[in-house]
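The data blocks that follow each hold one structure.
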Structure I
Amino acid sequence: MKSIASILLHLDAAPHSRERLALACRLARRLDAGLLALYGAAPSATSLVPLPMGGGGLTMEDVQRDEQRRAQARAWFEEAAAAGQPKLNWSELRAAAPVAEGFAREALLHDLIVIGQQDAEADDNAGLPDDFAEEVVIDSGRPALLVPFAGRFQDVGQRVLVAWKPSREAARALSAALALLQPGAQVHVVSWGSDPTELRPLLQHHGIEAEFHAEGGDDGQVGELLLSRAADFGADLLVMGCYGRSRTRERLLGGASRSVFSAMTVPVLMSH
């Protein structure tokens, strides 16, 4: 039985979505997993503004903008399908539900989700709320591979940095990451305020000889330090738990999670 047999990819019309699709395709081929590209975007902002004379609804400009977004994402999908990507399928979220809520609901039916970091400086985020990725990771509870909006990433799992903390979130992220490791992968485990070597027996059972780094206490800068260590090791994947509350309550990301969401430089595998 394969631990990752079904991957759900969020696809939109933002420029970096094409790179995210390419990475998901390569990952699906390597894992021999099915890949569902799910298009989802909120209606154009202007469509939520009442029309003159008391009316309301979509303007022609709104309709054209939303259809152009969908057509762009569909074109990238067709390009990947034409390249011979096996087990690749297309679907679309229903417009009635909030996009993050709808995607998180679909994520429950898959082993791994692939989503993108939002570019806060972009003029147009292709119809996505700024906190789309955070909401999906927290609300779905599924392992999520987050792909930065900047950069090109051929694959993940050859040089891996694991952020360890004795918590269910970190343990879930590590469990999901084991399926993504490539043969002979270099693995580093870092921890602040706990003993990273407690993972040694588990990793050895999986045939992994890792290097362990106790980084001292948590001074509130763990997110920034994690990204710095990822650069030091030349990591192609950062593995960590995602700490925060669900949006059904007062949603609040932990400090390290918030820092990584906003400034990630390599793909990050998270689990809540």
Structure II
Amino acid sequence: MVTTTKPADTRRPTDARRRFFTHLALIGFGLVMLYPLLWMVSSSLKPTEAIFRDPGLLPSPFMPENYSEGWTALEYPFHHYIWNSLIVVAGSIIGNLLSCSMAAYAFARMEFRGKKLFFAAMLMTIMLPIHVVIVPQYILFAQLEWINTFYPLIVPKLLATDAFFIFLMVQFIRGLPRDLDEAARIDGCGHARIFLRIILPLSLPALATTAIFTFIWTWNDFFSQLIFLTDPNMYTVPVALRTFVDSQAQTSWGPLFAMSVVALGPIFGFFLAGQRYLVKGIATTGIK
């Protein structure tokens, strides 16, 4: 009788070691990426003179009063600037959701002369930096007497000026079966009812992705808000944080970092609340 023995499987230990070192490298890379955030949180609890002298993450001495000091350090309480930012963000989200979804439906489902040309021109606007258009925009809004109001930051969103979100929704709508549109037309629906009752409910992941990115980009926007808002009463969070830095006097770094941590709270909250839709919207939106 001839007996055969199966060779030992040496791949499993090798695969386990490879996964271990891969995860270890990813954890190390993640810690490197998180270090600036952790350092900012730690610096928000340190006295100003110890922030750059002691680069460690453990605050010593521990100064939580930086948060109360920073909240009232400016001309208005910090919640005033948070409220201004929320107004701008809410208007921008509503504007992008309404205008970009309608423009995307037109490009994805309707046929009209010059459609491809207009779509290409729309995509070309993505390559234009804001510094190219900010001067004519400022002249236009100055003639409309909109400087130092929220209108220059909100009204353009109602006109589908964010080509990235239009492209995102166009790709998503193109992935929806046209049989749904044809069935709706048989029932007597026009473009408006098809858009409201079929396309919008099915485009929830793309709409959520648009809302999340609009929130993050608008909340963090500094340049355009600095240009159009000149009265401290109208300042948003990014512009208000800039006023902590004084080139003539000593900068209050501790309260500045404390309010920077506070400013990150809404971004993390909004992102975590819509993370499921964000991942689904990006995963189901592709170039076809």
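Suppose distance in nm of label points 7 Å out along Cα→Cβ at positions 24 and 208 works out to 2.4; of I, II, which structure was it derived from? Intermediate values should be presented prior to the final figure.
Values: I: 2.4; II: 3.7.
The correct label is I.
Out of I, II, which one gives 3.0 for distance in nm of label points 7 Å out along Cα→Cβ at positions 152 and 232 as computed from the coordinates? Traced to structure I.
Among candidates I, II, the computation of P(r) over Cα pairs in 10 Å bins from 0, in percent that gave 6, 20, 24, 21, 15, 8, 4, 2, 1, 0, 0 used structure II. Computing Rg and Dmax of the Cα atoms in Å, for residues 120-223 alone across structures I, II gives 17.5, 51 for structure II.
For which of the structures I, II does the calculation of helix-only ellipticity at 222 nm (-39500 (n - 2.57) for each DSSP H run of 4 or more, over all residues; to 500) return -20500? Only structure II yields this read-out.
Here distance in nm of label points 7 Å out along Cα→Cβ at positions 88 and 112 was calculated and came to 3.2; which of the structures I, II was it taken from? Derived from II, not from the others.
Looking at relative contact order in percent (Cα under 8 Å, 6 or more apart) over structures I, II, structure II comes out largest. When distance in nm of label points 7 Å out along Cα→Cβ at positions 184 and 216 is calculated for each of structures I, II, structure I gives the greatest result.
Values in this text are rule-based calculations from the coordinates and carry no lab data. Computed from a prediction, not measured in an experiment: that's the story for all the values here. Cβ atoms are built from the backbone, for glycine too; each structure is taken alone.
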